[in-house]
Each structure stands twice: as C-alpha cells, then as structure tokens.
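Got some structures for you, see below.
What follows draws every value from the coordinates through simple rules; no lab data is involved. Only a predicted model underlies this, so the values are computations on that prediction, with no experimental measurement involved. Cβ atoms are built from the backbone, for glycine too; each structure is taken alone.
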Structure 1
Amino acid sequence: MKTIQRIAGRPSEISAGMTVRRALPTRQRRMVGAWCFLDHLGPLQFDAGQGMHVGAHPHTALQTFTWLIEGEVLHRDSLGSEQVIRPGQVNLMTAGRGIVHSEDTLAEVRRLHAAQLWIALPASAADCPPAFAHYPELPRWQQGNCLVTLLAGTFAGRTMAARFHSPLVGLDLFAPVACRTELPLEPDFEYAILPLTGEMLLDGERFGADEFAWLGRRRSPIVIEQSAGSRLLLLGGEPFAEPVHMWWNFVGHSRQAIIDAQRDWETGSPRFGSVAGRETRLPAPPLPWSAD
C-alpha cells in the first residue's frame with residue numbers, strides 16, 4: 001500500500017486581519033498536476049462593516065479558480081468584468097500575458113467560505129489574451145450518500161464546460177450524513193485531497209480540516225469515509241512537466257518572466273490595465289533574487 005503524504009495547511013494573511021490556510025504551494029509539495037496554489041478561506045464570520053477586501057493586483061501565466069461555498073463576492077477586473085459569485089458557483093479568470101482584478105464581499109455578507117486556486121498555464125498558453133468566465137451551473141450528482149460536484153475537467157462521464165490548458169480534474173465531495181464513497185481515478189494523474197470541514201478516513205488514516213493528503217499516482221480506486229457534514233476537495237491532473245516559477249501573484253516559466261512582470265506592474269505598464277473604481281493597487285514585495 002502506498003504511503004499518503006500528510007501536509008498541514010499553513011496560515012497566511014491575504015488582507016488586513018484576514019488569515020487563510022494555504023495547502024499549495026508548500027515545501028513538501030509544489031503542485032498537483034497544473035494546480036499550483038490552494039487557499040482555504042473560512043468558514044469566516046464577519047461583524048457589520050467588515051468583510052474581505054482584496055485590492056487590485058496582477059496575475060500572469062495562470063488561471064484563477066474560485067469555488068464559493070458560503071457568502072457572496074464581487075469580482076472586478078481590467079477587462080471590465082463585474083460578476084458576483086454565489087454559493088455553488090465557479091469564477092475562472094485566465095491571466096495569460098497579464099490581468100488585474102479585485103475581490104470584495106458584499107456589504108450584507110456575514111459569512112464566507114471558499115477555496116481559491118490557481119492553475120499554471122503551460123508555456124504554449126502563458127502569453128495568451130486574458131479572459132474571464134462565470135459558471136453558475138456545475139455537474140452535480142449523488143453517489144450513495146455523498147453529494148458530488150464536478151468543479152473542473154471530466155469525471156464519471158461528466159464534463160465541466162470550461163476551457164483548461166492541461167488535463168486535470170476537481171471534485172467537491174459533501175457528506176450530509178456519514179458516508180463511504182469509492183472513486184475511480186486516472187492512473188496517470190497525480191491526486192490530493194483537502195478536507196475543508198469535518199474528517200475523512202482514507203487507507204486507515206484519519207485527516208481533519210486543512211490536512212492536505214497527497215496520494216500520488218496509480219492509486220485506483222480509492223475508498224473515502226467521511227464524517228457527517230464533512231466537505232472534501234479532490235484535485236488531480238497529469239504531472240506538470242515544465243518548470244514553473246512563482247512569486248507573489250505571478251507565475252512564469254523563467255525567473256526573467258517574473259522579473260519582467262514585476263517591473264511592468266511597478267512602472268504602471270499598460271500590460272496589466274486597471275480595475276474601474278479601484279485607484280489603490282497592491283504593491284509588489286521585493287523580488288527574492290536579483291533583477292540584474
């Protein structure tokens with residue numbers, strides 16, 4: 001039996017007073033297929049007048065993927081997109097050569113629960129034109145007592161109708177009552193599971209919320225036992241063969257690509273544009289290596 005790698009989510013502050021748990025990237029695991037970033041937000045409770053407010057910031061060479069479980073969040077970007085995402089919906093933004101966006105909970109929102117992910121673009125698509133898409137309806141079905149939502153890719157004969165640039169899959173597994181679910185997996189994909197709430201039992205090991213379970217490849221089928229009220233996020237994909245560099249909000253296929261993106265953001269290059277109504281732009285932290 002293969003060993004499951006257990007990785008504890010680490011706390012990270014994404015805005016003033018708002019801490020999330022980061023499962024990717026970590027020292028132990030950088031990617032799962034093309035999935036290169038995973039923040040678990042919440043469940044969070046806000047007082048009146050508070051909320052999540054992430055100012056205008058840039059991205060390159062990736063897709064941002066927002067899966068909302070509770071709350072309402074307004075997305076705005078430099079393409080002119082303005083979209084409120086609600087529970088059970090997905091926002092997919094393709095940064096390509098460069099885009100800027102902001103995210104704010106609506107004024108009346110008191111609870112927020114979401115997963116924010118990035119998908120690294122292969123070199124062939126890294127400089128593609130930016131784009132934004134909203135998916136209010138996703139494939140959903142019941143398998144035994146487990147409610148399954150297909151977030152990305154193809155699974156069990158169903159396909160989520162979004163354009164991705166690498167073979168991958170994403171599932172949300174919710175257990176209204178305690179359940180046991182068997183899932184077939186692609187042998188050439190690598191997989192990981194993150195419990196968002198509750199607990200799961202996998203290969204005799206128990207995992208709680210924000211304990212990232214790295215499964216690796218050639219492990220099919222898997223049998224997952226979930227506690228009542230638990231919710232799991234399963235990610236998979238073909239191992240990403242190309243080298244990927246990540247710094248702040250940038251992904252690139254070389255350090256020079258990151259250096260160029262940082263310079264263009266700091267100098268106000270038209271490469272990124274602006275978000276209407278958001279004069280404040282988040283400053284980039286200093287590069288960890290020389291820009292010479």
Structure 2
Amino acid sequence: MEKGIITKLSQSFEEYAYEQDGVEYWLARELQELLGYADWRNFLNAVDKAKESCKTTGEAVSDHFVDVTKTIPMPKGATKEVPDIMLTRYACYLIAQNGDPKKEQIAFAQSYFAIQTRKQELLEERIQLMERLHAREKLAAAETELSKNIYERGVDNKGFANIRSKGDWALFGGNNTSAMKRKLGIAENRPLADFLPTITISAKQLATEITNFNVNKNDLKGENKITNEHVKNNRDVRTLLGKSGIKPEQLPPEEDIQKLKRRLESDNKKLLIDKGKLKGRRGE
C-alpha cells in the first residue's frame with residue numbers, strides 16, 4: 001500500500017472519530033463508507049461476525065456495540081430515522097478482521113484500529129506485517145486448490161510435493177524446496193513460505209494461481225503434464241521479477257510467520273480491550 005494512500009485513509013478515519021467520556025468511537029454507517037461497503041446489509045454481515053468474535057474473547061458485546069438511531073435528510077425537507085451503531089476501537093477492529101480482505105480499506109483498518117498511537121511510521125510498519133500475513137493466506141488457499149485439482153487428475157500427495165518442489169526449483173534459480181530450506185536455515189518439517197518475504201510469497205501465489213487456471217482450462221492430467229505447467233509458470237514469474245533486479249533465492253529469510261501471527265494477535269488484544277468501553281444509548 002502506497003504511503004500517499006495510507007496518509008489519506010489515516011486522515012479520513014481520524015476525521016470520522018467521535019468521543020464520549022474520553023472514549024473514542026465511530027458510527028457504523030460512516031465506518032461502512034470508510035471500509036468501502038456500498039450495501040448496508042453486506043456490512044451488517046461483518047458486524048454480526050464481529051459481535052461473535054467479541055463474545056469469543058470474553059468481552060461484553062454491549063460494551064463495544066451500542067445501538068442508536070440516526071436522522072437522515074429525505075427529499076422535500078423530510079427526515080427519516082435509521083438504525084446505527086456506536087462502535088469502540090475494538091469493535092471497529094473486529095469488524096475489519098471479519099471484512100472482505102480484498103478491500104484495500106480493510107487491510108488498512110485492521111492495523112489502524114489495533115494501534116493506540118497514530119504515529120505514521122508505526123502504522124506503516126504494521127501494515128507491512130499484515131500484508132505479509134495476507135499474502136501467506138492467499139498462497140495457502142491457492143496451494144490447497146492446486147492439491148485438490150491435481151488429486152482429481154490422478155496425482156497423489158507425494159506427486160503434489162514433487163510438483164511444488166520443482167516449481168520452487170524454477171522460481172529459485174535451480175534451488176528446489178529442500179535446497180532453499182538449507183540455504184535459509186529452515187527446519188525440513190516447516191513450510192518454506194512461512195519464512196519468505198512478501199514479494200516471494202506473492203510470486204509463488206501468482207505462479208500457483210496460473211497453474212490452477214491452466215490445469216482447469218486445458219484439463220491437464222497426470223504428474224508430468226502438471227509439473228511442466230507449474231515449472232513454466234514459476235519460471236515466467238522469475239523472469240518477471242528479474243526485470244526488476246529481484247532474485248528470490250538471494251533474499252534473506254524473514255521472521256517465522258506463525259510466530260508473527262501469534263504476536264500480532266496477542267498485541268491486538270492488549271491494545272484494544274482496555275482502550276475503552278461505551279456506556280448507554282445515544283440518539284443521533
């Protein structure tokens with residue numbers, strides 16, 4: 001996410017914040033707009049999931065989600081009362097966590113509401129970590145789809161491992177999965193992708209998505225044909241990276257993404273639970 005976009009979104013989220021008895025809050029109908037939801041009903045689906053997540057953490061939903069009414073203008077000078085919800089920072093964070101991850105605003109909000117300070121550099125650093133997590137989740141989904149596709153076409157788990165390793169061989173300039181693990185000091189029983197930087201994770205995900213597409217489109221069957229397809233796609237992605245001077249095998253490893261995920265989840269709860277709780281009902 002570009003710094004200019006981060007600055008613009010940060011200003012927008014701050015402008016929409018209210019305060020009651022020293023507690024920051026946002027209104028759901030305004031948050032809906034900030035998060036890029038055109039339809040109120042679709043947004044409420046994320047709100048309902050957020051309430052369930054709130055219960056799971058042991059927090060009282062009524063402390064973070066307060067039903068209110070809001071008056072909106074209508075044609076010819078008329079007005080109309082519509083339901084709205086006051087949301088604490090924690091409630092907003094949970095909504096973002098249960099929102100559409102493809103929306104740029106959602107990725108921003110997940111970090112914005114999890115940070116008490118509004119210092120720009122901290123926000124940008126956290127967003128980079130979140131983007132790495134999202135990239136890893138997308139790769140996992142693509143590889144799960146590939147496993148399903150090739151299993152239906154006569155390839156077993158061992159064959160899938162071979163296909164993926166040869167794809168890595170093409171992407172990493174002649175280093176297969178095991179070779180890359182040795183090169184980066186990664187235990188053999190751990191996924192290579194958990195230690196890769198975002199750019200490399202995204203490269204693997206793109207190659208895998210193309211393989212999935214062509215396996216389905218061309219109805220490829222058998223380990224050899226699918227391997228050739230996957231190797232070609234990884235080689236093409238490597239060529240694309242090379243045009244920007246990027247050699248994936250030369251990039252240093254990053255923090256274990258599973259440890260990163262646990263630390264972020266723990267930090268989020270500490271930052272948000274005690275940030276504030278709403279009391280009472282409010283009419284707008």
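Identify the structure, out of 1, 2, from whose coordinates mean count of other Cβ atoms within 10 Å over residues 168-175 was calculated to give 22.4. Kindly include the intermediate steps, with their values, before the conclusion.
Numbers: 1: 22.4; 2: 19.2.
Here the read-out was taken from 1.
Suppose distance in nm of label points 7 Å out along Cα→Cβ at positions 72 and 240 works out to 3.4; of 1, 2, which structure was it derived from?
Details: 1: 3.4; 2: 4.0.
Computing distance in nm of label points 7 Å out along Cα→Cβ at positions 72 and 240 on every structure in 1, 2 gives 3.4 only for 1.
When you work out volume of the Cα convex hull per residue in Å³ for each of the structures 1, 2, which one comes out largest? Write out the running numbers ahead of the final one.
Working: 1: 128; 2: 173.
Once volume of the Cα convex hull per residue in Å³ is tallied for 1, 2, the winner is 2.
Which of 1, 2 yields 0.85 for FRET efficiency 1/(1 + (r/R0)^6) of positions 80 and 128 (r between Cβ atoms, R0 = 25 Å, to 0.05), as computed?
1
Have a look at 1, 2 and say which one yields 0.50 for FRET efficiency 1/(1 + (r/R0)^6) of positions 88 and 256 (r between Cβ atoms, R0 = 41 Å, to 0.05), as calculated.
1
Give the label, chosen from 1, 2, of the structure having the highest value of distance in nm of label points 7 Å out along Cα→Cβ at positions 48 and 264.
1
Computing helix-only ellipticity at 222 nm (-39500 (n - 2.57) for each DSSP H run of 4 or more, over all residues; to 500) gives -19500 for which of 1, 2?
Details: 1: -1500; 2: -19500.
Matching structure: 2.
Which of the displayed structures (1, 2) returns the greatest value of FRET efficiency 1/(1 + (r/R0)^6) of positions 32 and 160 (r between Cβ atoms, R0 = 25 Å, to 0.05) on calculation?
Across 1, 2, FRET efficiency 1/(1 + (r/R0)^6) of positions 32 and 160 (r between Cβ atoms, R0 = 25 Å, to 0.05) peaks for 1.
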